[in-house]
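A.B. asks: Each structure below appears as structure tokens.
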Structure I
Amino acid sequence: MRVSKSAVALPHPVRRALKKLGADISAARRRRGVTAKLLAQRAFINAKSLTRVERGDAGVSMGVYATVLFTLGMSDRLGDLADISNDPLGRTLADEQLPKRVRSPRPLVDRGNHGT
């Protein structure tokens with residue numbers, strides 16, 4: 001099996017988060033009383049891919065994770081993952097770019113050139 005360079009270079013906190021996501025998906029499936037085979041069928045993936053999802057494999061596409069979450073009825077927060085309202089670093093960086101003061105715009109000076 002091929003392993004992508006990005007999967008090998010993943011920071012440890014990201015690996016840990018993916019492992020947790022996989023474990024949470026597995027637990028959600030079992031709480032619903034759904035077999036792995038049935039969930040894989042409903043998500044239009046093969047059983048091997050679902051096994052990889054439930055292990056938190058970084059080589060699985062985000063689309064597969066999203067499809068499995070949708071199939072489990074858990075996709076409602078996917079759009080919030082990188083929501084700008086939950087980005088304190090981005091807001092801090094944007095605030096640093098704010099001008100120190102705001103001045104009224106200067107009035108245009110009529111210099112007598114009226115298209116001649």
Structure II
Amino acid sequence: MFSDAHQGLKKQAEDLAKKIGVNPVLPADNKGDQDHDKIVSALKAKSGADFDKDWLAHEIEYHQAVIDYVTKTLLPATKNPELKAFIEKAAPAFQGHLVAAQNLQKKLGYTT
């Protein structure tokens with residue numbers, strides 16, 4: 001579910017970027033993708049409940065970081081009305097994934 005939704009949103013963003021002539025670039029201080037890649041590599045070595053617990057913790061942290069970046073940095077800086085509308089439309093999906101991961105984490109007893 002998470003992967004399919006992410007791929008769909010990514011494709012929509014890429015299509016919009018082409019349409020409005022925007023070349024998306026990550027902020028110079030972005031180390032989130034590097035951290036994400038390290039975590040994904042570490043998760044590949046895990047299985048079962050260990051994988052589930054660490055994956056859910058990462059998903060919660062990652063989605064909260066994205067929500068914070070989008071609401072506090074990206075959205076206020078966006079001037080293009082079409083791009084701004086897309087971001088506003090996509091924001092609830094990030095919140096939905098965060099809540100879904102938190103609920104699953106609680107259901108499985110992985111909260112502290």
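Read the figures in this text as sums done on the coordinates, not as results from a lab. These numbers come from a predicted model, not from an experiment. Cβ atoms are built from the backbone, for glycine too; each structure is taken alone.
A.B. asks: Matching task: -15000 is the computed value of helix-only ellipticity at 222 nm (-39500 (n - 2.57) for each DSSP H run of 4 or more, over all residues; to 500). Pick the structure from I, II. Intermediate results must be reported in sequence, preceding the final value.
C.D. replies: On the way: I: -15000; II: -24500.
Of the options listed, only I reproduces it.
A.B. asks: Supply the structure label, taken from I, II, corresponding to relative contact order in percent (Cα under 8 Å, 6 or more apart) with the calculated value 30. Don't jump to the answer; show the numbers that get you there.
C.D. replies: Numbers: I: 22; II: 30.
Corresponding structure: II.
A.B. asks: Out of I, II, choose the structure whose coordinates give log10 I(q)/I(0) by the Debye sum over Cα atoms at q = 0.21 Å⁻¹ equal to -1.18 when calculated.
C.D. replies: Working: I: -1.18; II: -1.29.
Among I, II, the structure yielding -1.18 for log10 I(q)/I(0) by the Debye sum over Cα atoms at q = 0.21 Å⁻¹ is I.
A.B. asks: With FRET efficiency 1/(1 + (r/R0)^6) of positions 61 and 101 (r between Cβ atoms, R0 = 35 Å, to 0.05) computed per structure, which member of I, II shows the largest figure? Each step should come with its number before you reach the end.
C.D. replies: Numbers: I: 0.15; II: 1.00.
Of structures I, II, the maximum of FRET efficiency 1/(1 + (r/R0)^6) of positions 61 and 101 (r between Cβ atoms, R0 = 35 Å, to 0.05) occurs in II.
A.B. asks: Taking mean count of other Cβ atoms within 10 Å over residues 37-44 as the quantity of interest, name the structure among I, II where it is greatest.
C.D. replies: Details: I: 15.8; II: 11.5.
Once mean count of other Cβ atoms within 10 Å over residues 37-44 is tallied for I, II, the winner is I.
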